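Colleague: Multiple structures follow.
Each reported figure results from applying straightforward, stated rules to the coordinates on display, with no laboratory input. Remember, it's a predicted structure, so these values are computed and weren't measured experimentally. Cβ atoms are built from the backbone, for glycine too; each structure is taken alone.
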Structure P
Amino acid sequence: MLHSDLPILNDKEGGYIPKGLPRVIDAHVHVFPGKIFSSIWSWFDQHAWKIRYQMDTSSLIQYLLGHGVSHIVALQYAHKPGISQMLNSYMLKKCNEFKGEITGMATVFPGEQGADGILMNAFANGLKGVKLHAHVQCFDMNSHNMDIIYDVCEKKGKPIVIHAGREPKSEKYACDPYEICKVSKIEAVLKNFPKLNICVPHLGFDETKQYKDLIEKYDTLWLDTAMVITDYFPMDNKIGLEHYRADRVMYGSDFPNIPYAWDRELKGLNQSSLTFENLEQILYKNAKIFFDII
């Protein structure tokens, strides 16, 4: 799916969230220290799409808040062992800089020494859960290393956001997402850790139907919408959120790592057949509950 000729779209961006929408929490925003952000942008330039919004963390947070987003959930992931504590400290610094306006998630590299202690420390300092990315971190979701992370989060009542969908796939990843990211693996986690709340971003793309069925079955599974309701990726069928369980879907933009206008997804939601009540759940209430936003 990922390759260097994916287009950058020059669609017009709005100056504020579309009129008529309820309050908006963006549940999927990436923040990183400058050097790591630059490396990510370079990787995307070579192997995926041109990122339209190449901003430092403080600037991108100010941008979204200034355009009417009420609250931001900030995500990061450690691409190698040994940097998790630095990233978590960076996240805490940004949470203090934008106190009350962002919710920060911790990260850890599955299998690194002291992973449980890294998370316990991050939670004690105020981070609200953990973000993991199977494509980048190349872990087996049903391994002992992951069980350590699930166990800490379940005991502490902290949620996990885990990129567990098979797409977008790239040959440049060190592992095959189609081997490590099967919906059956997430269902095994849901069964083994029944009190653990999990969010799978991108509606579980490309196993969207299977994940849609899974949120009907498990109250501890949530999905976010990031990038898959924007008509950017080629898909066999257009996704209609009106057919989803509205209390288990959250809006997320994937900002700033997107190749189109920041509000493209919001415009689509505003033009959908979703009721105002369902929009309020997807755009605000569900994230407030999942991330325990006060």
Structure Q
Amino acid sequence: MKFGAIDIGSNGVRLLISRPLQEDSLKPEWKKVEFTRLPIRLGDDVFSSKEIGKKKTDLLLKAIKAFSLLLDIYNVDFFRACATSAMRDAKNADKIIKLIKKETGIGIDVISGNIESKLIMNAFLHLLPKEDTYLHVDVGGGSTELTLIQNNKPLVSKSFNIGTVRARENKVKPEEFDKLHAWIKENVTWVPKLRGVGTGGNIHKFGDLASIPQGGFLKIKKLQELTEDIESLDLHERIYHLKLNPDRAEVIDVAGRIYLDIFQRTNISEIMTPYHGLKDGIIQDLWERYYENQKD
């Protein structure tokens, strides 16, 4: 069986197709069949004008048409398309979703920040040692989600309109950082022996640059060093020396500063990098629904 996920983010649009390696487990290992990421960057339009313009709409429509063909070619059994921060903020999101549904047959679910966080965590929660308490931070193009995790269960979660593309457009309100810092002080700083988990394309790239394996830990000190090193490079150097995609090269230092701002306000000294994201969580959720239906 094959499962598919379309993740429509503020920076990139992604398609993941995977199949379970064990069909008798609620939490199987997954074999990646196909992965495609397109740097459409819907947030460029939305965070400056509150709407998705014609050019970006055309690009998104073409992307979903291409994804639809790949889903068909790979004979995918179940799939889901989810959109996050940019679509949440876009005044013309409903119109674009209707257009895409008409042209491709694919329906798009615009999900809240909390649901986004839950889906992401569902892909890796079972991998965390139960005896530890974690702060999960996911920094995207348009929003940042924080969740306190204890005994492999989320205790409290909050989404903030702080993201790399939004910050690049100078559209992050100062009071949003005030809310973030207040939330950390109220919900996190009191926790003893707290550990960190970071998800999102940028922290995964920091992990790659530091040669951290999946499930390994990236030191906060190393994250700071990498962020400062990247800040000293121009765009050309980031692309050709660090081999970053152009859209990643433009925002990875911004992401580093957001992660550092959060983790340096806690007693966390290292961040686990599970290399999972929303796309993986969507597929895991689809599998669990299928698995439970088969049992019934």
Structure R
Amino acid sequence: MALGFFRLLVLLPWKMQVGLGRIFGPLFFAVIRERRRVVMVNLRLCFPEKSEAELRMLAKEHYQAMGIGLFETCLAWWAPTRRLPSYQIVGKEHLEAAAARGKGVILFTAHFTTLEICGRMFTENLPIGCLYRDPDNAVVARQMHQRRIAKMTVAVAMNDLRGLIRALRKGHTIWYASDQGKRTKFSTVLPFFGVPAMTNTAASRIAEMTGAAVVPYFAARKPDGSYLLTVLPALENFPTSDPEADAIRTNRLMEEYIRKAPEQYFWVHRRFKRRGEGFPNVYRRSSFGG
């Protein structure tokens, strides 16, 4: 029923949808207290130079971005191309040059609230595939999978390393984000915004195994309501013989672009969890404020 409701809302003018998103976001901030705590802990850790008032303002702006992101997702899934908001892709030639090598491309990015809408904009202009992790809700997972498959060249499950390697060796470009703190055999604790965080080092290992180029890409919603998708040149001297140094390099690159639009990064994720023995649980109520 909820999916049907939001599918109907896609018929509204886009500016009206953005306005509704800005309303829904602060409501979520006020009602869902546990996630609000997660956001505040993350922001305090990553922006220690900001005052508490500045951090709370940034948190509210983040929830507005999350609210808009909900409508962006609906638009990405169900709207015809002509109804997409205005956008610009800068640096498309870097991705085209990397893809022309025929060894696959890791389209390296981070989790922003604009993920779905900018992914749709990408697929309207360039052939790309993606990694995916199904949501817990089976109905939402089915819709997400169907909508992504309809537009993308290939969709590979997040835990299917062999499938990812096969896709890259076939020359696919794969959307890839490594900024969520899942513990795997390729993960280790490295600095993110200067804070120790469980970090996936697989990108350099996969690039080494496949010969795929690693092309960074970041997207942002601009103040005028349009979108800027920035594709950077393929990383030089990557991978190296040190996967941890490679991961620190890509972490710093993510930090640079998160700082350009900090409210649009996915702060509701527990980025600093599961760090292992010797690291405090910063999300415990007694550990880092309320």
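Colleague: For distance in nm of label points 7 Å out along Cα→Cβ at positions 116 and 140, which of the structures P, Q, R scores highest?
Modeller: On the way: P: 2.0; Q: 0.3; R: 0.9.
Top value of distance in nm of label points 7 Å out along Cα→Cβ at positions 116 and 140, among P, Q, R, belongs to structure P.
Colleague: One of P, Q, R was used to compute Rg and Dmax of the Cα atoms in Å, and the answer was 18.8, 53. Which one was it?
Modeller: Computed on structure R.
Colleague: Comparing P, Q, R, where is distance in nm of label points 7 Å out along Cα→Cβ at positions 36 and 276 highest?
Modeller: Working: P: 4.1; Q: 2.6; R: 3.6.
Biggest value here belongs to P.
Colleague: From P, Q, R, which structure was distance in nm of label points 7 Å out along Cα→Cβ at positions 12 and 244 = 1.3 calculated on?
Modeller: On the way: P: 2.8; Q: 1.3; R: 5.0.
That value comes from structure Q.
Colleague: When you work out distance in nm of label points 7 Å out along Cα→Cβ at positions 68 and 132 for each of the structures P, Q, R, which one comes out largest?
Modeller: Across P, Q, R, distance in nm of label points 7 Å out along Cα→Cβ at positions 68 and 132 peaks for Q.
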